[in-house]
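**Q** Some structures are shown below for you to check.
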Structure I
Amino acid sequence: MRRLELGHINIKDIQFGPESKIEDGVLYVDEEAVKAIVLEDERIKDCKLDIARPGESVRITPVKDVIEPRVKVEGRGGIFPGVISKVDTVGEGKTYALKGMAVVTAGKIVGFQEGIIDMTGPGAEYTPFSKLNNLVVVCEPVEGIKQHDYEPAVRFAGFRVAVYLGELARELTPDKTEVFETYGVMEGAEKFPGLCTPDDSYHGITYAEKFGKEGAFITKCTSQLMRDLGCAQSPQSAFILNLGLESLHVRMPRHVENGQAVAEFLEQHDKVEFVNYPTLPSNKYYETAKKYLPSGGCGVVSFELKGGRAAAEKFMKNLKLAAIETHVADAKTCCLNPATSTHRQMNDEQLAAAGVPAGLIRISCGLEDKNDLIADIAQALDAI
């Protein structure tokens, strides 16, 4: 188990003084020391510091960054890993944060993602930073600097100032401490059984053991949950689907005609074990289909080939017109052998128990000519 203690050092006010320190909830800032930190970057010619308090008639713009000063007191890594400190695994030990204040960087050159902070008035209601005591660092660039060079100079300057101020809290006692605890890979078995116990639908795999804390959840999402529930549509996909629905009533008669023709052809073929299509007189649902489907069945036909999995694989391999796809109701004919695709995790006994024999083929008849479809199916059957 990992444990992180986040100590809150409450800052009630900011004042400039001869020495940087935190005393009785007041952050005293040595202007010259902070300026020296900012001017370490040769791309910055000068800087000005200001203090903006809640309720003051002040607007800060253009804002580059708003940074909460912190210090890593105990544990791995440092503050702002990958920016100021080296990339490392963090999230344990002790970290102190200066609450109620922030370092706000601003500058003359408008580049990317700038913001506005109003410390009072209607605009103040739209930002949490109007409620903080802000140390504003305004950076003046050297002459002729390009926008893309100025951006990182100002942003990194803000982080260096935040680190400097955070260090002032290292020896202090926090006003409040939050504790965060994370489980080890298998310590959360009772809380997260879906990740820490075997998944029978995926060969008994335990995601937390196999993929670790970093990969268990996303692997379960993509391999199991998306398989069972499907994925969320993007707006563009939803728009295209809606276009298709608008012409569905025009297409359905052709789907039905093709489905009926293919089902009748397959029922007479000597390499087919059975055909499942509701409007065939031999189907057990035939009378029900006549009642509820007066305009015909649909475009989807399922049938089992004699010869099982091997025959199904050979049939699928030899199709020329039909596409091998998992979806149905496409304008083109789509064919699927569940045993080698959607149900590939199951053995032949499990497939039979589920009513999906290894030699089962599901075909969704598209809008092609029915004679062309039958010809394609016939030549694929001949190849078995």
Structure II
Amino acid sequence: MSKSIRITLIVIGIVVLFFVFVLLNRSRGPSGTPCETVKIDYGSIDSRVSATGTLRAATQVNLQAQVMGVVKRLRVKEGDRINRGDTLLELDRQTYEAQLVLARTQFTQTRLKHARVESLATRGFIAPEQYEASKAAYEAAEAQFLQAQDQFNKTVICAPISGIATQVNIKEGETVIVGTMNNPGTVLMVIADLSRMQAVVKVDETDVVNLTIGQTALVKVDALPDTSFTGRVTKVGYMPVQQLLTTTETATDFEVEITLDSTVPLLRPGMTVRSEITTARLDSVLVVPISAIGRRNVNGKESETVFVVREGKAVLTPIRTGKASDTHAEVIAGLNPGDEVVVGPYKTLSKLTDGARVNPQTVKSSTGD
């Protein structure tokens, strides 16, 4: 083989190796740890509190008897629509009627007798003591008559509100019991106005401090998964509701009432609901994804931080945040619009160190909710 041929082959080999080296470098891509990033921008923040609970009618009455007796006639059944003042049931009134007749007779006699005594007293024919005794007897007889009349009237029970008889607990022939201090008595029926519904939810003590009357809410009913209802907070409880989690741990919640803006006939008291109450709404604020934020040690102090990509390196940057939603947080200090921050993957972000080289891949723009 001639010298010229050998030189030619050597040159060709060097060129081939050069091209192979270039292709290998291109296939490797930029050096550094692959990571996902977003560019910081202005957006909105909806800060929300989530809670679960049950539905109930905004107006609901547990009807109880005020006198004891046997149900003689029941005029409604469960599911009936009722107007205010409608007669719902009648108790056996024979005993109360007899007591009323007796009290009326005694009152009439006492009233006539007192009228004669009063006439004599004005002319000075009787002593003042006799007049005072007659007057006392007259007033006592009148009180007994009014009491008997009231008990007689209460044997007929009428609807105090308009609505639906959602529960009827009594039948004709059964005896109703009047409630006392230690005995709640018989709940005859439950009447509810289903035209206005409320969601009664339990909110954790750490979240209830952010709630105020008038805040908007979105309510979803488990029985109607494709339907949601808007509403407003109308009551925030002051007394806690303790829930036993384990034998040694308890959860402290507070009851919050949300009145729905609208309703549908399918809604029933007692249905399970899930709600999201908007506690704050911020527009045109600088936002950063929650996934980018972590608490790390900076200069001996634990702070909220993010990794900002600068010249191919991850720079640990302390920031200060404000309101937050489920996905984004308001940036008060530490970042500027257009800054590129690392948001994942979580495994990479958890091991990332200040100054490490990275290979960023922008996934989306950070614009908040």
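Here, each number is a calculation from the coordinates, and none is a lab measurement. Keep in mind that what you see is a predicted model, and the values were worked out from it rather than measured. Cβ atoms are built from the backbone, for glycine too; each structure is taken alone.
**Q** Match the computed value 14 of relative contact order in percent (Cα under 8 Å, 6 or more apart) to one of the structures I, II, and report its label.
**A** Label of the originating structure: I.
**Q** Here's another thing I want to ask about it. Suppose distance in nm of label points 7 Å out along Cα→Cβ at positions 57 and 289 works out to 8.2; of I, II, which structure was it derived from?
**A** I
**Q** Suppose mean count of other Cβ atoms within 10 Å over residues 49-56 works out to 15.4; of I, II, which structure was it derived from?
**A** I
**Q** For Rg/Rh (Cα atoms, Kirkwood Rh), the calculated result is 1.38, so let me know which of I, II that is.
**A** II
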